[in-house]
1. Identify the structure, out of 1, 2, from whose coordinates Cα extents along the principal axes in Å was calculated to give 53, 41, 40.
2. Given structures 1, 2, which gives the highest value for percent of Cα pairs over 18 Å apart, for residues 31-118 alone?
3. Where does the value 25.6 come from, among 1, 2, when mean count of other Cβ atoms within 10 Å over residues 175-182 is the thing being computed?
4. State the single structure among 1, 2 that was used to calculate distance in nm of label points 7 Å out along Cα→Cβ at positions 183 and 215, giving 3.1.
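Please treat every number below as a calculation from the coordinates, not as lab data. All figures in this text were calculated on a predicted structure; none of them were measured in a lab. Cβ atoms are built from the backbone, for glycine too; each structure is taken alone.
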Structure 1
Amino acid sequence: MSQPETRIGRRFQALREEGRSGLVTFLTAGDPDPDTALEIFKGLPAAGADLIEVGVPFSDPMADGPAIQASSLRALKAGMTLSKTLDAVRAFREEDNDTPIIFMGYYNPFYIYGVDKFLEDAKGAGVDGFIVVDLPPEEEGEFCLPTTAAGMNFIYLTAPTTTDERLPRVLQNASGFVYFVSITGITGTRSANTEAVSGHVARIRNVTNLPVAVGFGIKTPEQAAEIAGIADAAVVGSALVNIIAENLDANDKPAAGTADKVLSLVSELAKGVRSAGT
């Protein structure tokens, strides 16, 4: 399948030329409130994020762990919507036209918006790709193929439980990169075993030339460096979302400096990633 030309492909090419892995950061749009979230969002590239995953808030995020579930509910409570999430991307793109943005979420909000209209608006806003956790390859006609036709990437998740027989089917129409879920189950609850991850990354590379990003369980610069030594990118989400949660009052209002604390951890993680050989 021909790959759409996107910022994602350009960024991974640039990382290859630099001889290093990338740092992918995840944050939920609108968490803990739209203004704080946008401040963090805009600060991520300077802090060292190479690609940005934006979680689209959803009322039933069944594949996510407690931290990201709570962030989604906080964002919804603060009035975040899919339209406002697109507005945040537009605001980000006023200052940064290079950093790739990937929407990560569930199919329902996109379906309700209207797939064709949503893809048109997302592309216009500056979104580069999607991870839709509840759409398997068998349902690629719903969103994966239209996304690719619209010139954006559709990124599939693979897991330790994805068999050698299943893997080619999962990756048949994937583009951008492959997201390997290093811990089976829900996000943000355990740490990855580096040796096991290395074997799975090699298995994926036997099937595809796409870059491989590894996420779930990375919390420290040291862990990020370990994964960066194996994969094309390390993904960090729950560790960042937890900082937001730890700096909220009883009414879910963030303390002063919350955004700076998140961005400070991103900087430390970026140093870890950059310290690793590829």
Structure 2
Amino acid sequence: MSDGSVDLHCHTTASDGTFTPGELVEEARRRGLAAIAVTDHDSVSGIDEATAKGAEIDVEVVPGLELSTDVDNGEVHILGYFIDPEDRGLLGLLESQRESRLERARKMLDRLSDLGVQLSMDEVRRASDGGALGRPHVAQALIRAGHVSSWDEAFSRYIGRHAPAYVRRSKLSPHDAVRAILAAGGVPVLAHPGLSGHDDMIHSLVEAGLAGIEAIYPDHSEEQRTRYAGLAKQYGLIVTAGSDCHGPRSSSGVRVGLARTGYGVVRQLWEKALIERDRIT
């Protein structure tokens, strides 16, 4: 039975999650959620399946995505809610992002080969199961091939940020990501700011159109939650909550509902989306 709470940050097999979209929604219902957002990396292909399953079992599905962007010394991730998954501009950007992910994976395989670790693109594709390619798929392929025994070893030894086979992604700025989400009629929200560590960028992102901040996140300390809730109040942003679930066969395990908030936040996001759609039509 639902307790009226929502989890607004989850991944599926459409990107680097290990739940299918339908399985994710079923898990959300088992955990008593009224609504869940499907926020795959650089992909909207899981939304239709999730929405259909949600209608079948009475779980609302918020259409979303997560754009990964590059900044100096790290990454900033921008979530987009209530985007139009058929917006041509957005689809063009996502296609470019997927091509970038493919090229990045090829370069990582070349570097792994230079290290004496042989891994084929077919092995990585099988690990992705048709989703948008990412480092987790390379990690999974390394495990399946017997080169490492765990995700942690794959990242620390080979493909983590300071490891020898790491390759930076192509540049998409956080500000461009915010603008792309707005252009698709969506609501841009800063994901897990405590992980990215670029609080100095929040002011300029708000000026670009940022509408929310994911203050409630499993890996945020209580101090961080309080800080980001305070920044949200300062800038008039919506405070969201998300587990960043990647499913049962991921390094973090099943996290659906581990970070949750009330359904009123979904209403706030929808009202903001309506305002944005009126602006662009």
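1. Traced to structure 2.
2. Of structures 1, 2, the maximum of percent of Cα pairs over 18 Å apart, for residues 31-118 alone occurs in 2.
3. Structure of origin is 1.
4. 2
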